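Quick heads-up: structures coming right below.
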Structure 1
């Protein structure tokens, strides 16, 4: 499955790995930037309480709180969660990146996260999501207290589900919000369909040319894009998609989107459903929210995430970190 990224999988999943720890700074003073920043750190990790940022069944993350940043000219990866998700929903990926020498920043999308669903089913959130990420990137490069550690020429993006849709837009994709029409039957009273029927169609969402490479995991909202709407996506892409779909993702549509992208992106298919891209569930989480945690017989989510995380780290090293600069 991984080929050249196999060595990263061995390192990431070895309990005696010499990789650095992940420092973590919490962003809890601005509701539009509620999230966390992970980065390389030379201290022993432990559980970091999330305080007001806690979500149901998750009240801490692994890391070293407010550890001094280790390194200079570090690449930055910004992260967009899926519909109703949260900034810590891909903690294994972000920790692996931080341990490999990346700065990683993730926030809750206002109105579309586990604590605030006020815009979740709207059309407007499909335009505001990319703007949220641009705001996060501006903050990291211009206002973060450790911004001097970031190399502005090495910016990447990771997104899952609606977060992957967000990445496609930022990379140059042009969604057509009117393509929601077939889904807006008379019985569909969702906020998005009500907006569509009233003519409240958002303007085209913004692109972000500072992003140099992106990882997109099981892209949602594929019906918003025609092949022509993806023609301007020119950055290197690593595409992961699920064979079984679910969670609002049709595997046929996600395959069509992946195969319509220019530049022959690196595409991988996992023999599982949409939520396999979320980290392995704790017993409490699995007992209370089993639909996020149930995989096909024989599928080992923990083993898969060793490979998945390794592919993400390896891809960003190839495309954001220069030859000879890897750790």
Structure 2
């Protein structure tokens, strides 16, 4: 696994990072993140690469969390070229959507810490099995191509680039590495509870694998879909630039003739990009069903005087599709 990991770090988006002064990694203390931190430390020593900043978060949701953060700090601080940062969330806690809320808290704290350190890259330990579960979870929700492409190896979040070098490594490989290196780790008790949708999906893996839906095959499918999604995104970028006629803080306009000369998929993506440019939707936008209905009305000439979607007003004036930010009282 060591050789495979070093090979991974010499390819694609990971290759230039050897020249960074520092990179960060989120470490909960579980086997996945402990293994990744250990491998990054080895990689940095072999390549004389960046300093490794290990970040652990105490969300204040479990009484044992502080001890777990201290455990991580004690272990990783003994590794060469590694500094540990213990982060604490003091904000309001919630009993609804616990995992989702904790994830958002974690990212906010780590991004803030990265900014203070001048670090641009944050490594995450999502692996092949996580990728398979993500694809299945999104399939169940009716996601489109971008969603079914799963998690990306590199993903811009605010000013930080998230990096996932473990997406081609299985959970079993990671556990074997921890055993061979005598790496201590914490077993997350939330993984044993059936109250979370993703964990319930994980429990059905044996049945799915009997039908050929193994983590490896799903991960390969996600990689191929990611490639297709990137090609569509390149076409969207070109169409957006060629059809754009007006752009300011509250208003965007597209040449209708140029826009509608493209396929429906490209038009959908241009409209979504327009919504994101005018609102704070960020990574996600309005429901695809509603966007598809608006796109269909536009392409069939049935948009009417105006329609509102995602906080944006859409209207056609002569040969221009105008998008304006909705002013809410």
Structure 3
């Protein structure tokens, strides 16, 4: 079988597609024939050494978001079932795991970072990390659930999104933003999007603002910022008294400044969010049974085109990028 490896020194130029042995079945694990994988910021940053974690092992197989087919019967899973991978490695015994926060495991990490990941034609992973895909979900949507949709689902859920509340979503046409807009709208929020792409309005936004054209006196109950420091101060200014700002992602930078007086005099709240728990993923998959999510795909590449995919990712693109494990 074929797999993508990145070698040191890390970087797009040191990515190779190589032949490797197929995994041998282990007790309590599921072998998945990967069909499609997402190319997310975490994956691009893994390949280019722009993460705070040390990769294990090296050379390394990246890929944190995959969709595929069960290769053979395993536990409760039957050959041919469509599945996705919950991408957090966790031991189930630390204080965070015991409290239901597996995604914050003190002894774990992200699959595809602290372990080899999913840019491989076959992967083997613990049964507890495997989830069935809703029957009517397209392959492209299925390949977008494990990171993009799940990250948005948790952020929207912890924000207190509910009918009648207003929400402003930065990066609304991006990898996670397109799902945040849909989820918030479906949950009853009045959704306003920050994007240069007008198509996001059709995903559930009432109005789309350019980043430099948000009405200065407009305030929102909830603000979602997946972009990092560039919009940090601006976001807080648009947050209503006792509003909630949810932040994840550092695309535009990791460090930002805020008006502390504005924060405490308005009793505003700032919440960090990352990935999601298994319970979040169960909730998202259940939600998808009664709500039709959409995904906009910019382009799909085959596994042997991985360098082309990385180059395309580094340039301006409109929609998600997927990697097919087919060679032709």
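Any read-out appearing in this document is the output of simple, stated calculations on the displayed coordinates, not a laboratory observation. Everything quoted here is computed from the prediction, not taken from an experiment. Cβ atoms are built from the backbone, for glycine too; each structure is taken alone.
Summary of values
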| quantity | calculated |
| --- | --- |
| Label whose coordinates, when mean count of other Cβ atoms within 10 Å over residues 148-155 is calculated, return 26.6 (choices 1, 2, 3) | 3 |
| Structure (1, 2, 3) behind the derived value -8000 of helix-only ellipticity at 222 nm (-39500 (n - 2.57) for each DSSP H run of 4 or more, over all residues; to 500) | 1 |
| Computed 0.94 for Cα Rg over 2.2 N^0.38 Å - originating structure among 1, 2, 3 | 1 |
